[in-house]
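What follows are several structures.
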Structure I
Amino acid sequence: MVARKMVTRKGGINMHCLKKINIAVFIIIFILFMLTSCTKPDQTDEHTKEDKILLGFAMDTLVHERWLRDREIFVSRAKELGAEVIVQTANSDSEEQKNQVQYLLDQGIDVLVLVPHDYEKAAEMVRMAKARGVKVISYDRLVREAQCDLYISFDNIQIGKLMAQTILKHVSKGNYLILNGSPTDYNSFMFHEGYMSVLNQEIKNGNIKIIGETWVRNWLYEEAFQFVDETIRAGKSVDAIIAANDTLAAAAIDALTENRMTGKVKVVGHDADLEGCQKIVEGTQLATIYKPIDEIAGKAAEYAVNMAKGGMVQAEDTINDGKYNIPFYKIEPVLVTKENMVEIIINSGFHRLEDIYINVPKDQWPTAQ
């Protein structure tokens, strides 16, 4: 009897020891549970994190003045709407832009806003985003054959028409040079379509002769300057120059200045850059085109946030990207000359009067209304 009392077991383990082990295990589990509860974010924090909207803004370049405005206004408006923005700039390098888009997707962005360097190569970037379930806005520049969820830009064909109509009024007969934009930017082709829709009949009539035309790689000032300078030095007579933006117009005007032809050749550009506006009031550039950056950047941010929340894309227009018809939020451009500089540029706050007229005697300054 004594032996059975001392060695009574169950499954080979002393029952008294088993009870002690169970109590110890329970205490350990309880401590771990309490530690986990203390370090785990509460449900409110998790919900807020899940609801946070993250936008990716993949830009081509910040070299030109206008793109700095686009970035600042887009980011500011997105923040007002409760979204965060990661901005990447590719410095006119398609491979770098692809890597940056991959980076943005890896950060978990909800919407990609893309300013493509190359309208064809960017199609792969759109496919990368769509494979992740990320919607894409083609910003200002069209991505071809990619079926972006939205294209937001200006009426780029109309921009070309306005530029050609304006210069034609001042040079109805003569020799023209055309400085087209970058061949990787599809806007360049739309501008060109606009120019030629106005000039073709005059060319057929013999009034206008295109004595030189080039496509300026990456919108480089240096290439535009060289083209104009070499044309003049070759002894060709130039009466008018259509430049696809104000940077190229500045290059043309500087080349004219180098050859002592300042003010003798009519030059038009577009973007309403500060330098372009200065040259207009100084009399060396005929006109530019104002594109309300606050509208395109602000609207793009609003669309992006709405899309991130699952909202439908609604736009009055569509555009064919070469394969698909996609929604197009189209903004009308405005011609700017010396006569309406105050009304369009200064009164809107796009540039300040004192900055535009800095090289003009103060007694010749207009009064802003």
Structure II
Amino acid sequence: MKLGVLTFHDGINHGAFFQAYSTYSLLKSLGYDVEIINYKNKRHWFNDYKAFLWTKRPSVLYKNIKKILSFKLSHKKFDLSSSRICFKKEKLNTLKYDAIIIGADIVWNYEWEFLGRDSIYFGEGLQSNKIISYAPSCGSINLDKPIPAFVKEGLKRFSHISVRDENTANLVSKAIGVNPQIVLDPTFIYDIRGEEAPIKECEPYLLVYAYVLTEKQISSTIKYANENSLKLISIGYSNSWCDKNIFNVGPFEWLSYFKNAEYILTGTFHGTIFSIKYEKKFITCNNPNIESKTKTILENIDLSHRVIDDESVEQLFNEEINYVEVNEKLRLLIDDSQGYLLGALNDEKHIETNSSISVDSCL
């Protein structure tokens, strides 16, 4: 069976890279002939690179170029559908795929102009008899607003629909009357441990992977690190109050920083996921960009209390996390999520819109 995976695979973002890499690697490990569909609309491509290259500061530009190159090297791990990225969906050859899997990034955020409001992620123009969604998200879209017609019509093209969070499930339900299955992000269902690249860090450290923090969170983190003889390392984002800032790190070195950290302070969805995967004492600093994405998974493994707003970190960092119980819950969710994906690939049934029979959520 030949599969195509359509997602945000080439962004200069660690979480985006690993959701694509995990989907691709899992399917390859199961014996499927799979490739990443090398497509991105021109607006999204331009905005991505503009964010890194549009600067008058030579030192920042140099670091950004190094980061881009480190990602380009990692992208070579993908079997891409073409050597050059395709900017026009009309030029894609999708007839060769027995099934196309769409996900698992915020590919259904149809409001954000940065992404180009691209209807291809709702199946438009894809020539395959089977289109499956695996764990896409619409992010924090306000569902009180009218849903565009291209979204409603697009969702009807899918043979099987799963989503990553409750807000996206509500989108599908409101748009076409179907209650989709909620599944785990693919970074949970593929075990990447053992693929980390080596790093040189000898001192115990508290890892910071966040870009929006309050003064109280910052000051209490500095205090906690000092009291516990921990080096403060900021990765991926610049935080001048940390002892060390590592900006241009590649994806597999990034993994090692999570693996070897004593504690993790994050403000991102995938920062939260990899903290859990590596069984770390972590705190997630809440912000509107991630709230809808982290809420579902943390509620279902009883770790919602690890999220803080404008609060100090000391007490929560000192609280143990029972990862035996967490992993027991995750194991059931992983089995259900893998089961959904494999079942969808081998099932010929299509979803029925406005049906009284809903798909049971696994979360």
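Key figures for this structure:
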read-out	value
Kirkwood radius over Cα pairs in Å - highest-scoring structure of I, II	I
Distance in nm of label points 7 Å out along Cα→Cβ at positions 72 and 328 - highest-scoring structure of I, II	II
Structure with the greatest value (metric mean count of other Cβ atoms within 10 Å over residues 96-103, set I, II)	II
Origin of the value 3, 12, 15, 14, 12, 11, 12, 9, 7, 5, 1, where P(r) over Cα pairs in 5 Å bins from 0, in percent, for residues 168-247 alone was derived from one of I, II	II
Source structure (of I, II) for distance in nm of label points 7 Å out along Cα→Cβ at positions 80 and 304, computed value 1.5	I
When mean count of other Cβ atoms within 10 Å over residues 112-119 is computed for each of I, II, the largest belongs to	I
For helix-only ellipticity at 222 nm (-39500 (n - 2.57) for each DSSP H run of 4 or more, over all residues; to 500) computed as -14500, the structure of I, II it came from	I
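Read-outs: derived from the displayed coordinates by stated rules, not from any lab. Source: prediction; values computed, not measured. Cβ atoms are built from the backbone, for glycine too; each structure is taken alone.
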